[in-house]
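Since every read-out is calculated from the coordinates, none of them should be taken as a lab result. Predicted model, so just to flag it, every value in this text is computed and none were measured. Cβ atoms are built from the backbone, for glycine too; each structure is taken alone.
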Structure I
């Protein structure tokens with residue numbers, strides 16, 4: 001029996017365990033992958049939008065020699081923070097069910113373990129569930145929903161589907177490492193949320209025809225060696241050795257529903273008290289980006305890391 005069981009070892013989940021420890025509460029963190037698994041799977045050369053102090057946990061300084069941290073900087077930092085606070089992380093064992101007990105809540109895992117806790121936090125994020133276009137050919141091996149690195153596509157035709165930061169950054173990275181890139185976006189222009197120092201770069205690349213931009217254009221089918229798109233000029237078949245579908249993510253509604261959490265049918269946001277982040281299931285809380293449902297642009301590491309204090313304060317108030 002522990003005071004707090006956290007499902008998810010990302011920054012939001014770690015913040016909950018850290019605040020619990022600072023308050024004298026016992027905790028365990030369950031993680032179906034590795035520590036900060038989503039960040040580990042980010043593009044290899046990723047540089048954060050934020051400066052390091054906005055990513056800090058538990059008042060442990062995040063010290064680097066540059067203005068913005070890299071993916072590697074961040075992975076090392078969160079590993080050291082978890083070690084500093086001696087957080088009990090149980091990796092590679094996914095939570096599969098939550099049930100009420102006399103003393104609190106019991107969580108069963110895919111590995112067959114059962115944990116009982118006074119309270120449980122679901123901090124599973126959304127990175128495991130990229131948005132699917134739902135068009136023919138999307139399940140082919142040359143169609144990807146995550147971007148890692150560009151080097152295998154040098155001197156190849158590549159299609160990038162999307163108009164937000166992940167798509168724009170992938171398109172620029174591919175272009176700068178020798179790929180012939182077409183950026184396909186269903187809107188009339190790129191998202192207003194594209195990072196301010198990246199937007200002029202991609203606009204200039206398209207103006208110089210170094211990256212081809214196709215707007216008001218929708219992907220209709222992925223084929224071997226090509227993508228069928230429909231836009232102002234009708235149907236066209238673009239040459240593409242591979243395609244990256246980078247149009248966003250959404251929370252795992254099936255898992256949240258299995259845990260008994262009620263979701264807004266439109267936004268998929270969990271029913272939760274904004275003052276405590278407790279859901280409709282007594283003793284079951286949510287933290288991090290999962291709180292936002294489909295609105296994934298409203299909660300990031302920078303503000304999701306604050307949820308730990310909110311939840312632990314609510315638990316202490318009940319005592």
Structure II
């Protein structure tokens with residue numbers, strides 16, 4: 001298959017998937033998504049193997065059956081993400097409260113009043129694309145850092161959905177400049193900090209007791225600009241079958257004047273915050289990502 005043909009097939013698949021799920025009523029879409037993720041769980045051997053290895057390292061006290069149950073839940077979470085993303089065109093200020101409610105919104109408004117910008121410390125947790133989108137539909141558009149999808153047509157399609165509520169994605173190649181500008185204008189930005197990074201771009205701080213190459217961008221930006229850092233994650237409520245957009249109090253940053261040390265210690269704190277959420281809602285995190293892929297110099301790989 002040529003590169004052009006492969007790109008066309010990828011775009012067609014993404015287009016049909018989004019349009020098909022977006023056309024379905026939510027209850028039917030959720031059921032259809034479960035079928036898709038059930039198939040994905042059994043067919044995606046590499047991702048399933050990585051997820052189980054991550055769970056074994058992070059939560060060694062669990063049984064094999066418990067880890068499998070959590071991983072199945074993580075796949076189901078991806079199905080919910082697909083449904084919610086495909087329904088973005090149908091969300092309005094008049095109906096958003098049926099699907100997403102705030103918890104701790106006052107922490108956000110207090111941070112805005114500080115006047116130095118707000119950084120949402122967030123992760124691939126719950127239906128994460130919906131968190132920033134819902135915030136914009138409620139009337140609070142923001143900026144967030146994204147990695148461009150390799151297929152430019154798929155990237156254009158996904159960006160179109162992401163920007164429907166007024167949000168502005170920031171491409172990683174321009175991230176530092178654009179983030180600084182936004183924070184100095186007292187704007188809100190979201191940064192996903194739970195993915196593996198390179199030795200050059202991050203620092204090794206523990207995540208579930210294992211050294212994890214973690215971006216230091218949030219700590220660097222906050223210390224440089226004085227921006228407020230508040231954890232912001234979307235939590236799926238199984239009882240009400242709705243999402244809660246939870247904002248915690250702004251974090252008290254460590255600022256001793258020793259900038260290199262402060263960056264590491266704040267990054268360590270951020271990982272601890274996210275670890276707490278993952279422990280509380282383990283089936284809502286993206287376990288299939290090889291979080292500990294980058295290793296300290298000379299350390300063996302943790303993945304087969």
Structure III
């Protein structure tokens with residue numbers, strides 16, 4: 001037991017030093033990359049490869065998708081350009097987009113780099129919001145030749161990662177797979193992950209699983225962390241701190257179990273960098289999170 005503790009202590013010290021050094025590198029740290037493919041689970045445009053954003057369009061199309069069992073949408077012209085016409089008589093679903101005008105002369109503008117009077121319209125200060133415009137999109141199932149569903153590859157995440165699988169099984173958390181989100185829901189004491197086959201690699205699957213299990217340790221019956229037991233909202237400092245703890249805890253356990261892939265550590269750091277911005281008033285936040293993450297590792301690896 002003492003040998004395991006010594007190894008965990010060594011891992012924590014080395015990883016902590018590496019994380020702090022990487023965070024201190026500032027802008028040299030890269031951008032976080034989502035470890036799984038979520039395009040099949042959020043409304044997306046197959047002709048552009050982009051998801052529908054905004055607080056309204058994404059939610060509205062997600063609700064509308066239930067009638068078709070398909071989350072793929074595009075405008076009639078976009079479907080036509082892809083040589084797949086919308087079936088006659090089909091009704092479109094409304095989406096909204098912002099309209100802008102030239103800040104210098106008030107002329108309505110589209111995507112041109114200059115308005116018709118010659119004023120530049122590239123920078124944000126060159127434009128002024130003028131209201132909302134509407135457009136119509138059609139579901140993939142409303143076309144003459146609907147695109148086939150993309151099957152999720154069947155992946156057994158335990159192969160080659162037996163130690164991680166044994167650790168998770170030993171704790172017996174309420175864990176299910178499905179959808180395009182990874183989260184721990186304290187009210188139900190439940191972890192939800194996308195299917196293993198949706199992840200960029202099996203190592204990514206385990207890194208995310210351990211991140212959510214790190215949140216799971218914060219329940220009152222376990223390590224009793226305020227970020228879990230006294231949830232103050234997604235934009236709160238306590239939530240940001242909890243994210244630091246969970247990601248550092250995941251990095252610690254990944255290193256201890258030998259879960260690796262090229263760029264995995266860099267992605268840990270990029271994720272930490274994005275949350276540390278919410279805690280700039282407390283320069284010691286990372287050190288405090290490292291201390292809590294050490295407790296997470298010891299709890300999970302016990």
Note: helix-only ellipticity at 222 nm (-39500 (n - 2.57) for each DSSP H run of 4 or more, over all residues; to 500) at -12500, derived from one of structures I, II, III, originates from structure III
Looking just at distance in nm of label points 7 Å out along Cα→Cβ at positions 82 and 282, which of the labels I, II, III belongs to the structure with the highest value?
III
Comparing Kirkwood radius over Cα pairs in Å across I, II, III, which structure shows the greatest value?
III
To test your reading of the models, identify which of I, II, III gives 0.70 for FRET efficiency 1/(1 + (r/R0)^6) of positions 10 and 266 (r between Cβ atoms, R0 = 25 Å, to 0.05) when calculated.
III
Can you spot which of I, II, III the value 1.00 was calculated from, given it is FRET efficiency 1/(1 + (r/R0)^6) of positions 34 and 274 (r between Cβ atoms, R0 = 30 Å, to 0.05)?
III
For 1.59 (Cα Rg over 2.2 N^0.38 Å, for residues 66-217 alone, calculated) the corresponding structure among I, II, III:
III
